[in-house]
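Right after this note come the structures.
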Structure 1
Amino acid sequence: MRTSRALAKQIVSTYGEVLYAAVASSDEVDSVSVQLDGVLRLFRSSSSLRDTLLDDSIDMASRADIVRSVCAGLHPALVEVMVVMAERGNIDLLSSVVDEYAAIAEKSRGVVAVDVTTAVELTDSLRSSITKKLAAEMGTGVVLREKVDPSILGGVIINAHGRRIDASIASQLEAARTVLSTASSGGEA
């Protein structure tokens, strides 16, 4: 049975809050975040695992055992949240839970993590300038997660909480290519 969007959002929020509350006092928020990202990569890369955990014909106890086996060695609170998700058939919400957990962690720290993609590594000066500008615009502290992608040729792509600013040379060239391909060839009538 499909879950309504509002109910799914509430379920995701609950999983994120429970996980964060379980690890916040132990100073393991960041390590659990890394583990959570790893679990998400595993589930994305293994369709057979994902399909098995979403299969209603497999009993809850078996799905729980699979998760405990796959997640052995991870933070106990993370394992238990994953077990509940598997038992209830909510593994398909894992990506949203990862985002929710990150948002809760950011809010508790008073910062926003911003993904910044550039063609070359940022200099300290440029990093500082981008951080200050984004912090002023967002009204909160900013932590940059930097990625280098030479295919953008130059410029910058900034992603934060579903907002994307694409000021890359590659996107500007693509926009120009689109305009030129739809423009009339001109000339005399």
Structure 2
Amino acid sequence: MLITTQISAGARLEFYEPGDFFRLLDASFPVTITYYKNGQEIALAEGVGEGYAEKFDRQEFDRYTITSVNAQTIQFAARLGNQINYDAPPTGDVNILNKRGAMTQNVKTVTNTSAQMIAANPARSYLLIQNNSTTGDIYINVAGAAATVAGGVRIAANGGSYELQDFNPTGAIFAIGTIASNANVIVLEG
């Protein structure tokens, strides 16, 4: 059954029909759906939006309720023995970012005294730090302050690495090591 209906803010709609599949086709705001069998609640879907679907494999429902905090028009389908698909095109603005660009690769030396390892870079979109030392761990601080062994992010010896892809700090990155001089730290930055 395909239903399009209005729901008032704070209202609860109740439907008596058997089914084992439900799909919310259209909703502007989240809704909560409760499924029942023989008067007992068997499933609850809280705060679901457009595109939500649920298939019951082991049992069916004989009643369901829909509640909404906001007033809105909703459209949904409930089925017994059949499943439906609903592929709606995306709406709104879509931004595609070009992730290609220049990359630098440098070998850095980290000592047992905190120092700036990587300068501030407001255009940083990628960062990889790899510790190729066989004996010394390093600790970094990506918040632009001195690094400490007790409060830094540990990058273990023998190839341990730290990678940032989607969100990158733009400030200076500081490092400290557990050995006097570690000249085996690789930094890739883009």
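A short reminder: the numbers here are calculations on the coordinates, not readings from a lab. Nothing here was measured: the structure is a model prediction, and the numbers come from that model. Cβ atoms are built from the backbone, for glycine too; each structure is taken alone.
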(Q) Of the structures labelled 1, 2, one was used to calculate distance in nm of label points 7 Å out along Cα→Cβ at positions 30 and 78, giving 2.3. Name it. (A) 2
Q | helix-only ellipticity at 222 nm (-39500 (n - 2.57) for each DSSP H run of 4 or more, over all residues; to 500) derived as 0 - corresponding label from 1, 2 | A | 2
Q: For structures 1, 2, calculate relative contact order in percent (Cα under 8 Å, 6 or more apart) and state which one comes out highest.
A: 2
Q) Which structure, out of 1, 2, was percent of Cα pairs over 28 Å apart calculated from, if the result is 44? A) 1
Q: Looking at Rg/Rh (Cα atoms, Kirkwood Rh), for residues 70-109 alone, point out which structure of 1, 2 has the largest value.
A: 2
Q.
To test your reading of the models, identify which of 1, 2 gives 2.5 for distance in nm of label points 7 Å out along Cα→Cβ at positions 118 and 158 when calculated.
A. 2
